[in-house]
Structure P
Amino acid sequence: MVYGLGIDTGGTYTDAVVMDIETGEVLVSHKSPTTHEDLTIGIRGSIEGLSDEILAKVGVVSLSSTLATNSVVEGKGCRVGLVAIGHEFNSKYQADEETVIKGRHDLLGRETEPLDVNAADKFLRSIRGKVDGVAISGYLGVRNSEHELKVRKMAYEILGVRTVCGHELSSTLGFDDRTTTCIMNARLIPLIDELIVAVKHVMKERNILAPLMMVKGDGSMMGESEASIRPVETILSGPASSLIGAGKLTGIEDAIVVDIGGTTTDIGILRGGRPDIVEYGAILGGMRTHVKAADISTVGLGGDSHIVVLGSGVRISTVRCVPLCFAARKWPDITDALRKVSTMSPMFRGEFDEDARNFQETDFFVRLKDNKNNIELSAEEKMLIKFLNNGPRTLGQASRVLKVHPLLFKVNDLENMGLVQRIGLTPTDILCADGKYNEFDPEPAKLAIKHFSRAYGVSEEKLISMVKKMLTEKIVTEIVGKVLDSEVGSRDMGAAGRHLLKTAVSLEQRRDYSCSIKLSKPIIGIGAPAGAYLPEVSKRLGTDFVLPKYSDVGNAVGAVTGGIIEREEILIKPNVENAVGDVPCTVFARFGRFIKDSISEGIEFARTRGTEYVREMALKDGAEDVVVTDDVRISKIRAKNMPSEFAVIDVTVTVTAAGKPKMFQV
């Protein structure tokens, strides 16, 4: 009998489950707060309640995480330099240091402009000490990676930091999206490395000798060594695991799965027991990537979302902060400070579009970790960090003691660097104050709510009701948006469509009509807050709500029930355009560019070499019993000069290796 240990490290909690791999039975589960200052503590806490007897039977450990997803959504991660070759990079997801240098290839991978080696050398030397990683992306680099590889060698020799090339992550055209993916990957490497090291450390402490796997964004697994090279593939691994876990726990194969976590709410669709997959690339934080992942809509809304009360109204922001009720248990001084604040009228300041720049009297900040990377800080930032050595403080307290205007502390920058953490009013506090969540003392939450209820001249109960209504309507809107996107490929509804949606979501009676939306699938809830919010959500969407046992650790269940899948898409292009017959061709793959004498030879080469490549990748991931399949798709058009004949445009050979994780024999 061999057990599997699934661990999910989320933005708020780290969950662990032990399952019987053969029967799928959940034997035991445990959860612990995620400790961002030292992930080891939270991971250790998650398996603290698991006996040595059970852990001794663990044959594989599988890890899923929302850390990569949250890092992208929150704009966090290490400092990255970008070398874009042959084209300007246009995306809202930017590197910390960027340059564009000359160098190009055409669609057949032939060099049309030489690489500007001197420009690359000058830029790389100029960013010494300013970056922790380098992303290198060439225009049409997927057709010939020669320029990217040259710059990577230079970056390693000059900077000695981890480097990532665009062609290693994707073989798909689309320079901006591929470059975005490349920057994300470089930015995530230290984060995932830290996570893997933390898990391995705890495994050693508990004498767990099993191999460590990580869940990818499509719900399949990869080995720890590959995860440290391609961490961007772990984006949406937590949500993908929640989809698989939801299906496993309920036995339902077709459903809308809504996972309400601490930082994000993730919405996906199960069809035939498997998640929908975005073949072109997942969208995260409004940005298209080249990561093949479960088709999941991720919105910055969760139990730890910062509730901002401004002169213009109440806002649920995308900023993650520690709930007041949770933090006060560790730092009782927070409750004492809130008692004073509760009698004060809110002082509304200038409002910022960027949520992280808005702060209020009930916001506290706590120091997370030392500035190990020696990031350059202003005098005011250094003063604040030193002031926080004695525990959480408000910016008001810091301003009065240090004689510095609160905005000069630039706390949002310190948050992005992971040096400080915000504590404030959250949906978790709302549930705590409302009596729906009894794990913590509700007094800190009630004091903050009392403070803000004064601003609107409404009762505390009314303010709680307002926030809950906002949350419910936001989740309903996101579910409808996800369903529409899956059905028609767009959420664009126009003014009339948006009005209809708002009417249906709010259940408002208009002057001449009312309307509603009914889902044809049940909603499965995953995550601790699911039971509090999703019954009303399901009611508004006219469908059933299912809350499975172990829903609060559904991600960890999904983490340990997947398989290992490696896939490579190989493109074959004729060397002569619009030519009829078995003409010479070029084969493009992540493992290289090859010239072949005929298309048929190219196809055979792609199948043979592709099989070797994906099998090797699967074995690196720790798979056994590997089965390889391939699919050949040939695109043709009528030849210009020979209407009765067809010319090959291109051939796509998709080779897939599938296996199960190799178990440690206990």
Structure Q
Amino acid sequence: MSVEPAEKEIERLRAEIRRHEHRYYVLNDPEISDYEFDQLMHKLQELERRHRELVTPDSPTQRVGGEPARELPKVRHHVPMLSLDNTYSLEELRGFDRRVHELSGRASVAYVAELKLDGLSMALSYENGVLIRGVTRGDGVEGEDVTANVKTIRSVPLRIGAEQLASARFPKRFEVRGEVIMPQRAFEQLNARREAAGEPKFANPRNSAAGSLRQLDSKITAQRRLDMFHYYLLVDGRVPFPRHSQALDALEKAGFKVNPNRRVCKSFDELAAYINEWETRREKLEYEIDGIVVKVDDTRLWDELGTTAKSPRWAIAYKYPARQATTVVRKIRAQVGRTGTLTPVADLDPVDVGGVTVSHATLHNMDEIGRLGVKEGDTVLIQRAGEVIPQVVKLVKHAPDGREFHMPKKCPVCGGEVFRAEGEVAYRCVNAACPAQLKESLLHFASRRAMDIDGLGEALVDQLVAQGLVKDAAGLYELTTEQLAGLERMGKKSAANLTAEIEKSKQAEWARVLYAVGIPFVGERTARLLAEHFDSLDALLNARPEELDQVSEIGPKTAEGIQEFLAEKRNRETLERLRKAGVRMERERVAHRGPQLLTGKQFVLTGTLPNLSRDDATAKIAEAGGRVTGSVSKKTDYVVVGDEPGSKLEKARTLGVKTIDEAELLKMIGGG
């Protein structure tokens, strides 16, 4: 492609990509799949690679820079970035409201209330709609130039179109200020990666956002998934609208991400109601806030009200109670979760954290205890984050007589064996009938992919366990219609229907039974492989460790989990009772219904097929002798592609694996 048509195509692609970035990262309303977006970006990257003279700093491909910077240059702000005075009570806030009325001489003053984001303040400079610089707040007078890192934030526009600028009435040069944050999910993913790499975890999203923005290598910043909300517009150092609320609307119109939870409050009572409302609602947000920012809406009053040496008199921050606190660990104990995993929990001296009295906090696992170095008696920092259980963040001070915690060898609830697979972090109780995990075990046993007992839902399982009618999966087959009919919301007809469903489940194939009983690390695929290799319960119970190693796709960790499960006396008793109840415990001998045309062939499915569900396609391939795996490798023979395929399609192309559609698959099978 020559330069002129290439330039037109590049501009078209850039405009389309910017539009999709805005819809995805600002409006949260994408029009295309991630795969389709990636294809657009790949096209643009390829054209720019061929025509490097057409690459511009505002191109979407330039969000991540090249070589790491050697340092972060200092930049002086045109207008100082002042800090806000803080208040922690509505009474103090009422005093602020009174001073505003007295200084302005106004009988009524409207305020704009905005969520106080717990992040890092940033100033962005634009010329002719193009981002030219991003500077941190620093000391308010001088900050650091982090432009390369700011460009990696997808919610920050690299370029504002001329039509958008005109529509929002923006001049050629302007400055936008806002807060860079790390969403809670991105924070958790980052800490998980750091933990896996043996690196110390960040204490909170604010610290991680600040650390991410000050990276010398923008590629690292790009991996951190930062976000930005914009809340100030300045032109020649002033807000160019008579009302702050109008400036926020204009920013939104120009394509900037503005927090939608703002509100214009025309009285102090409305302001107090907004503050009280968000103290509860903040638990539901996907990011951290630590209060509410209150600003006088009429920007003409800003000069009149003036500033102190550090803070404006026309704005204030109402801070919610702290969500971190220090306390003493009195005891560490193992808590058994609903899946049998043992989690170390710290019993604490009660302490107020964000308005809630906290006396327990999770320590996650033994590796985390080792990383923190926490012992009983130590002083620690704890935090509440969103709706997550309080957690220990770091050690503050060792106790001279601190006592180490060791994971128990027996389950503290049922006394069953505690098992930890090699290379795994989690410790598990292997007793499937353990009361701590009984409800979850029963729900799994009855689920559609396991024994498929329709009508056995969570509310009913709660009643069965609470009344002691069922103590393990085998107990379901001992229930009578009369017992079921006596339960809440269960009439005779419903009880009879459930009894029939339980009876029908006895005919479930052997592979489903193996999946249903909850053997560690044994999912549907592994259960099917086990059922094919060991054709009965007796064959599995009598299997030697070396026989398990011979089963296709079963590694040492899974083999060890199977052995530990079968070694538990109560699990063997449950299996025997299931057999006596009439549950099928051997493989059904049936002739193949179709020719084995796919013997030895390995398939991967991606996307949504027009007519077949994922389960149907897998069954048809297996029936014809083929095998379906979850990931693409050099051993894969075919990738079956449906609508909106994922990254597996790209992997197939990279490895040169043949791709087919549903019609071609059915043709290979012989029409299905």
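Quick notes
- Which entry (P, Q) yields the derived value 4.3 for mean projected area of the Cα convex hull in nm², for residues 292-331 alone: Q
- Each of P, Q could give semi-axes √(5λ) of the Cα gyration tensor in Å, for residues 340-395 alone, but the derived value 25, 16, 9 comes from P.
- Parent structure of the calculated result 64, given that percent of Cα pairs over 33 Å apart is the read-out and P, Q the choices: Q
- Structure with the greatest value (metric relative contact order in percent (Cα under 8 Å, 6 or more apart), set P, Q): P
- If distance in nm of label points 7 Å out along Cα→Cβ at positions 276 and 524 is computed and equals 1.6, the structure in P, Q: P
- If Rg/Rh (Cα atoms, Kirkwood Rh), for residues 468-603 alone is computed and equals 1.26, the structure in P, Q: P
Readers should treat all values here as calculations from the given coordinates under stated rules, not as data from a laboratory. The structure displayed is predicted, hence computed values, not measured ones. Cβ atoms are built from the backbone, for glycine too; each structure is taken alone.
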